[in-house]
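Okay, got some structures for you below.
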Structure P
């Protein structure tokens, strides 16, 4: 686990560095990798105090170890309202993802058991010093976490800083075959670019600190 900003730590949840990320903000764990990630997450958290677990969205590479982590640490589970039912019943993830062989493959190897949701997250909520922003598209209820005081943005899968097929670094939109509404996701990306974040933390890919390059990339996306 590596500290990337004040009270913000990055956790690798997969064997390839930066490929599937989670974050600790103050004492809240954001995302939980795949169903194979629980032990790796718990080892990295070590002695850190964790009082809650929240999701950016209920996809199998973000909710996979949520049940294991919440059960092991006896902490509440906080999920965006429009993704909460899928966090409790992961079969709904299968229904909502595009009908594509790669999407089905990722679901089959990554999906974890459901877990009761204790709190629904909404636009404007405060979590670990961050504000919740509604940024749908990659999932119906996708949220980001924004800390205006120092420009730190945790944007989940609205964008990626790695190609999820090749593993090569670089800014990308999420794959269309993993994104139910790519047009809505672009609108969400443009909303986040308007914030001009100083540090962008992705669900997939290394931290990114070049504000101008980030904004320019989003500006070039189709309307």
Structure Q
């Protein structure tokens, strides 16, 4: 995938999911920690958390100096065991509906595999307003590479300059900017306001509830308006 969105494309919002719409970043951290211990490795929880939102191969390379496919497989199994604990952030579905009612195309741009995103979509409970999605299964390189967002632009038939991304990590901000998309940051994933702003977030909100409360003055209400 190349380019920064189709000329004359539609206006929309590309939502990251983990840590943005669903409260799962620390569940992912626990799953990775258990997988590492199970396969004879170790890394501190805080270091694992700081890499949530990137792909598993990159996460392990950063932590261990190399990838370990066995650990990645065990992580999937450990995370499946935590599915019952997945919850949507309050107002997540309402925010997606607000964007839809504004006339925006709503696209999920996740670094998670499709089966994990399916669980997240169930707890968000807003499938009626989600127009498209991109997952880790659709791209070769996860965030902070731009492929997830470039794929989301293509899936939603969106134009980059008439769209905005919403994410919770510096990896989301870097990936969106690399794809030519402005990015709004949320502190709900564990990255601070200053970290997200320093990475290049256009604006930072506490969580989806605050973004919804301030929707009419947010970049989501202004996107596409020259």
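Numbers at a glance
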quantity: If helix-only ellipticity at 222 nm (-39500 (n - 2.57) for each DSSP H run of 4 or more, over all residues; to 500) is computed and equals -12000, the structure in P, Q; calculated: Q
quantity: Distance in nm of label points 7 Å out along Cα→Cβ at positions 25 and 193 - structure with the largest value, from P, Q; calculated: P
quantity: Computed 2.0 for distance in nm of label points 7 Å out along Cα→Cβ at positions 9 and 209 - originating structure among P, Q; calculated: P
quantity: Structure from which 16 was derived, relative contact order in percent (Cα under 8 Å, 6 or more apart), options P, Q; calculated: P
quantity: If Cα Rg over 2.2 N^0.38 Å is computed and equals 0.96, the structure in P, Q; calculated: Q
quantity: With mean count of other Cβ atoms within 10 Å over residues 97-104 derived as 14.1, matching label from P, Q; calculated: P
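Bear in mind that the values in this text are calculations on the coordinates, not laboratory data. What you are looking at is a predicted structure, and each value in this text was computed from that prediction instead of being measured. Cβ atoms are built from the backbone, for glycine too; each structure is taken alone.
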